[in-house]
Structure 1
Amino acid sequence: MEIMKKKSVAGIAIERGKVFIARRLPGGALGKKWEFPGGKVEPGESNEAALLREYREELGAPIRVGPFLGMASFEHQGLREVYAYRVYLEGSNFRLVDHSEYRWADLEEIESLDFVESDRKLLLYVQAKMPREAPAGHD
């Protein structure tokens, strides 16, 4: 008998060399950690539909789902997989439900934050999509 892996999705918005992240509310094993918004894929739901639902439920944010970026496996109450997609925010007024705050962060900042380990595994895919140009000189 094949064991069903539980699937999650992460929506990664990238603008001007920064990535949209949100901090989970206190409580539970992942409380107060930063993450790429997303969540569990319900039975019979596509990854894209799950992202649309999760962004709407958690942030009140309409999004457009773009291309698939990559997948990572992780252990959390059994084996799970998280599928990352590029997303495009269609608005900037957010209603925080499952998060205490959000912000745009560069990859260097994310590496220094208390970030959800499964999402940290996705940083390789995010880095591949970041603009290649060097920032304007700050001396």
Structure 2
Amino acid sequence: MTAAQDPAALAEIHAASFRNPRPWSADEIAAILSGKGAFLLTEPQGFLIGRAIADEAELLTLAVAPDRRRQGIGARLLAAFLTESARLGAATAFLEVAAGNAPALALYRRNGFTEAGRRRGYYRDAPGEALDAIVMRRPIQAVSCDS
């Protein structure tokens, strides 16, 4: 296992990337990665965990260290996610993102994801305020991503 695949190293990046909602621990990351259809994609100071089951793929998390943002890492990981999902037989990709995460929403929209629904009050921020999750989807047939 390389440092980029070490759950503790991934948890550090996740914690730096997500204060709200709560970041995932190394044990949680290891458990997710051991699940059916799960896969890990990495870049220096960034990673994506996805899973593909039957004809659907789900982007579970995409984390980029704050000091490495706006360098195309997220877009490259997203493109790799769509490519890997297609390779595994998925026809549709799904994800959920906090309604207040404007940079992530912009990245996903630029890359063909559209809102498919909303989970009201799904996330809680530090003071306990409820935040909606936006569920997004995209067909995988034509894989093209922009940074």
Structure 3
Amino acid sequence: MRLLMIYCTQFAYKTSVKNLEGAPDIHEEKSAENALIGFIHVEPKDEENLSYAETKLVKNLKWAARKNETNTIVLHSFAHLAEEKGDPEMTGKLIDNAAARLKKAGYETWQTPFGYFLDLDVRAPGHSFARIFKEF
């Protein structure tokens, strides 16, 4: 898995183009302030041990949220951080499970629409923990 975490003072998206055939038709705009955005790239190797990948994902997101003093985490499937991509069904399941765990831990958590390209508005401050990349 590859995970790019960006702390945003302002984050907004609008659905643009559906890129996954089975995805429901969604037309929405949403925004958040002072949120950690997790750009998540699931790889085929993650499918061998989804539980491990999910746990590492959740731990890294919680750590970065604490470092940026936010309780809001947005999960975004972002299959552009590596050449090999995981199965879309497994990716969706992993992200859904991570969201449930984060909510149970008290984080305000939501997901961008799965299977869509989005128009993004990202405003991120320039400090050391605002942009973090992890590979596991």
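What follows draws every value from the coordinates through simple rules; no lab data is involved. None of these values were measured; they are calculated from a predicted model. Cβ atoms are built from the backbone, for glycine too; each structure is taken alone.
Okay, here's what the table says:
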{"item": "Read-out FRET efficiency 1/(1 + (r/R0)^6) of positions 15 and 47 (r between Cβ atoms, R0 = 25 Å, to 0.05), computed value 0.40, structure in 1, 2, 3", "result": "3"}
{"item": "Top of 1, 2, 3 by relative contact order in percent (Cα under 8 Å, 6 or more apart), largest first", "result": "3"}
{"item": "If distance in nm of label points 7 Å out along Cα→Cβ at positions 39 and 111 is computed and equals 3.2, the structure in 1, 2, 3", "result": "1"}
{"item": "With mean projected area of the Cα convex hull in nm² derived as 8.3, matching label from 1, 2, 3", "result": "2"}
